[in-house]
Structure I
Amino acid sequence: MKNIFSIPRYFAFTCFLTFLGFAEAHGQHTPDNAITLTINQVWEKATAENKIIKMQDLDVAVSAEKILDAKAERLPEISTEAEYGKVSNFPLFVDGLLHKPELLPVEHTFYKVGGDAYLNLYNGHKTGTNITRQQILHEIHSERRNQTVSEIKLQAAAYYLDLQRSIAFKALMEKNIEDQERQLKEIRQLLINGVVLKSDVLRAELQLSRQNLSLKQINNDIAIARQKLNILMGEPDAQHTLPVELSAMQELPVKNYEEYLREAMARSYQNKISEEETRLSKLELKDVKANVNPKLGLFANYAYSYPQIQFYPYSNYLYGLGTAGIKASFSVDALYHNKHKVKAAQLELKTQELEHHHTQDQIRQRVNEGYLRYNESLNRIKVAETNVIQARENARIVNNTYFNQLSLVTDLLESNTQLLQTQFDLAAARIAAQLQYYQLQNIIGNL
């Protein structure tokens, strides 16, 4: 029979590695540059520094300027012009092109300075239509910008919650390793007393080694999630960002499906964009139909010219001439050219209306799916809480029976694993419920 007080070298080496892993995991401390952020603070940083949002801010600003430009078309058109030139000789071929011409006296210097103005009175409401078009495009750019902000917030929430989940897993794993270290000491004492087999100690050490390896993976998950979050917020990679504790997260309200659906139809960015695009198609049809309308406007012009060669008798003097009046025009060819343009605009409008209904169907489906998944995640939390209570009681019972020699070490280790898994499931369920809530808010346009 082997001496139970002699410990093999590999056993000592295993214990040393286990101790190193545990020391590494518990030896970490919060650095000086650590900063704890709430989800709202993360959103504020992410939306302020995001380059895509900045580009869309510029698009919104451009569309606002285009509205002002369209309104400026109501102002009169004013232009000035000036001409200066040299006039050639004026040969008159009295006897034909092949004979020497007679040269008539002309003034070789010519210049003209003047200006003209035109004020549109009516052009089939095309000016007003263009203003409305630019206003609709401005609304579309604004809603797309808001949609991008919502998507960035959802992405930031995913990174934030991923970091929060990994930190929660780390705390649970460290507590589990601490409990298993204490449990291993007790099993070793039983081995010294000859109560258990050496295989019990080896199995407990093996499980502890696996837990330390899992802890290392969790630390890597934390580092990866933190870097993703820092990049999204425009912070340096070295910034030690920390989320609030999982227990400090506020409880999220739950509404019924009909309320969520009403909010989505009133506030969803996709629905608003689709509505504005439908308005734009209707406006395009109106604009095409206006091609057959007459145009009416006031005009005026005045110019100084030299010499006077417009009216007979001519003279080599500077003269001024101006005209003013009302001008009307009508494009006759629009009566037959515009027919197909109107038909095409009508078909495009029908296409856009169908697309709008399709968008609403998609929104309704997404709201229903998000609502069901959110409630499912809330139920999963309740189940996970019950499982933790049962697993903790089971672990307590198996622990007592094992150390009273009434159960096997496999039962003990399995109960520990089940308890840790249920705790992981509970933390993951809480995080998943938060993420499902934010996804639902993004769908209804409330993020």
Structure II
Amino acid sequence: MTIHVFVGPTLPPDETLLVHRTVRRRPPVRHGDLFDAAIADTDTVVLIDGLYHQAAALRHKEILAVLARGVRVIGAASLGALRAAELWPYGMGGVGNVYRSYRNLELVGDDEVAVGQDPMTGRALTWPMVNCRYIINLAVRNGILTGSQAAAVLEALHAVYYPQRTYAAIRAVCRDQNATAFADWLGERRSSDLHFGDIKRSDALSAIRVALNGPDPCGPVPSASYTDSVYFRRWYNAFATEYVDGLMLPTGLRVAYQQLFDPDFRGLWQWHLDHLSRRPSDGSRGMPLAERMFRLTGQEAGPPAAHTVFKVPVDLRDSGTVERLLAHETDLDRRAVARYLAANHDARRELPFYTPETVRDEYAIRVLQQIWRGPDTGLEEEAVARGFRGLAEAVTAMKVFTAGFLRDREQPVTDVTEATTDVRH
């Protein structure tokens, strides 16, 4: 069993508990990280820090999905505490003062745990409000601050934008609020204990200890139905990866490569539709696709093609779907996917503005014409016959492979500029 600890500024990398043999330290969690195939059903995830300004934030249903798989999930200290307070009825465990404050609605905003970070080291440069509140309460209990002074200092600190709430800013606020005795007391305590008042740190360490040797704070396992939505399917398709033949590759891009480049994929998609028709997931009676089409259209001769009637979304959560759609995949195909992804990185180094999204639609369409060897008027039908929802979806998929397609044809990477819109202008 592995304990995956998603942590950033709350704990330094050399923290003793983070180098435990069963702990894998990972960067602050972001949208998609819990889809990592390295997180096994028997593992534990400890969520401490997370990204939400710099990248898309972790969604609640991503947590519910790993809980439904049997993964133990514990939150504490920062974003983890906030998510645990929201999801404890569904099986997520919470540990520490910050978690309890969120759960009891004593805290409500995510800005309470936010800190400014050093862009190079990830170290916290500012003080979160939860730490400020804790220290001010200690000062009141020790007679350093009166209740009215504490309220004034707390209000003034809360008004300071979190990336600017440094120790120097705290001392400045104390001077403005005639609370220099508190500032001096705080300085003395910090000189003898560098971590004085850092409840985020203490909560994070407590969560890791709980993960290592209990007690278990987690509740009942949620039903998988919590993750049954079109949005979750799209997220899973986007982030699912698998280690195959020494390569870590996104499963969705492996399927997209087959859809685009396999000359016989039309037949494979028809086989997939027939399988779904014979084994419907809604509990209805299964039947061969041809019979279903006849019942639907009443036509024996010249009925519409099944793929034009049943535009079924690809769901990579189903292992059978993945197996069917990759039935023609070869080792050369997998290496081509890896090569094409590397070509995107190479193009970005030479052309800083480049991303696959900047490839012009008309250029991707021209590439599809070369691959599918069909006229303009047939591209929409060909895309649907290959399992895309339409030509637009095929064009989006093709953009990911454009730089690699050019490089395979020995065209210089600078030729990508002809295919893209320069987003700098």
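So the values come out like this:
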read-out	value
Highest-scoring label, criterion being distance in nm of label points 7 Å out along Cα→Cβ at positions 343 and 407, among I, II	I
For Cα Rg over 2.2 N^0.38 Å computed as 1.84, the structure of I, II it came from	I
Distance in nm of label points 7 Å out along Cα→Cβ at positions 127 and 319 - structure with the largest value, from I, II	II
Among I, II, which structure scores highest (criterion: mean count of other Cβ atoms within 10 Å over residues 199-206)	II
Structure responsible for 14.9, with mean count of other Cβ atoms within 10 Å over residues 111-118 calculated and labels I, II on offer	I
Relative contact order in percent (Cα under 8 Å, 6 or more apart) derived as 22 - corresponding label from I, II	I
Source structure (of I, II) for helix-only ellipticity at 222 nm (-39500 (n - 2.57) for each DSSP H run of 4 or more, over all residues; to 500), computed value -14500	II
Among I, II, which structure scores highest (criterion: distance in nm of label points 7 Å out along Cα→Cβ at positions 263 and 367)	II
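Computed from the coordinates by the stated procedures, all read-outs in this text should not be read as laboratory data. The model shown is predicted, which means the values in this text are computed figures rather than measured ones. Cβ atoms are built from the backbone, for glycine too; each structure is taken alone.
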